[in-house]
Structure P
Amino acid sequence: MYALNVVFHIDEIKKWALVLGNVKNFIKDIGKTPYAIEIVVNAAAVMVFAVENEAMEVLLQEMETLNGQRVKISVCRNALKANGLEEEKLPGFVDIVSAGITRLVILQNEGYSYIKP
């Protein structure tokens, strides 16, 4: 395990900027401390991958940049189905998990700190 293991949970589309800002601030604040960060996306937050406008494009670019900094983004398959989104149309930098809630439980059992802005 890394020194700092954190899971950020997002389930509201309107909170994407807040969550990504939290992740960026966390990485900046911890400096060279080893970390493992995962963002678990479920419920209406998955719609960030469906809405096509400039604001959503900026969020997707930020997610891709964070993914390049070893931030894993896990998307709930159940939420995708519930919102009529096709897995194949998601960006390549996201991972699909069967259930976001189950992923959160697993990570917390592995010692990850849970953050829900």
Structure Q
Amino acid sequence: MIRDIKRQIEKAKQSKRLIIVEGKKDKQALEKLGFENEKIFLLNNGKSIKRNIEIINEMARNVIILTDFDKKGKELYKKLKQDLGQMSIKIDNSLRNSLSKQVSHIQGLANFIDQN
């Protein structure tokens, strides 16, 4: 399982996909794992979800949504997936699917990887 997660992380780092996260700690965790700052889109930026979706639409045609796996994060994922999908933005769920049973919050991802 951890081998698959590490493989998916490397694949995501090398891709041109924009990675969407909820908060600053999520972004910091991805940066600690080697993701480039400019490839990470922070949703908790003071803008409305509608405006963020418009910005994402201007930035990328392919994304990875890494919201948390708690109730709020799952609802946000569902909203993003639906709205971005309507804009013909491709969503890569492979990393999200690998993480779903291992971590509950993206901010803990770097520590999870370090411990395994």
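Read-outs throughout are calculated quantities, based only on the coordinates presented, and are distinct from any laboratory measurement. Note that the coordinates shown come from a computational prediction; the quantities given were computed from them, not determined experimentally. Cβ atoms are built from the backbone, for glycine too; each structure is taken alone.
Starting from the value 2.9: which structure in P, Q was distance in nm of label points 7 Å out along Cα→Cβ at positions 25 and 97 calculated from?
Numbers: P: 2.3; Q: 2.9.
Comparing all candidates, it corresponds to Q.
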Margin query: Given a value of -11500 for helix-only ellipticity at 222 nm (-39500 (n - 2.57) for each DSSP H run of 4 or more, over all residues; to 500), calculated from one of P, Q, which structure does it belong to?
Written below: P
Margin query: Taking mean count of other Cβ atoms within 10 Å over residues 73-80 as the criterion, which structure among P, Q has the greatest value?
Written below: P
Checklist line | Structure with the greatest value (metric distance in nm of label points 7 Å out along Cα→Cβ at positions 41 and 57, set P, Q) | finding: P
Notebook entry, point to check: Given a computed value of 0.70 for FRET efficiency 1/(1 + (r/R0)^6) of positions 33 and 89 (r between Cβ atoms, R0 = 41 Å, to 0.05), which structure among P, Q does it belong to?
Noted result: P
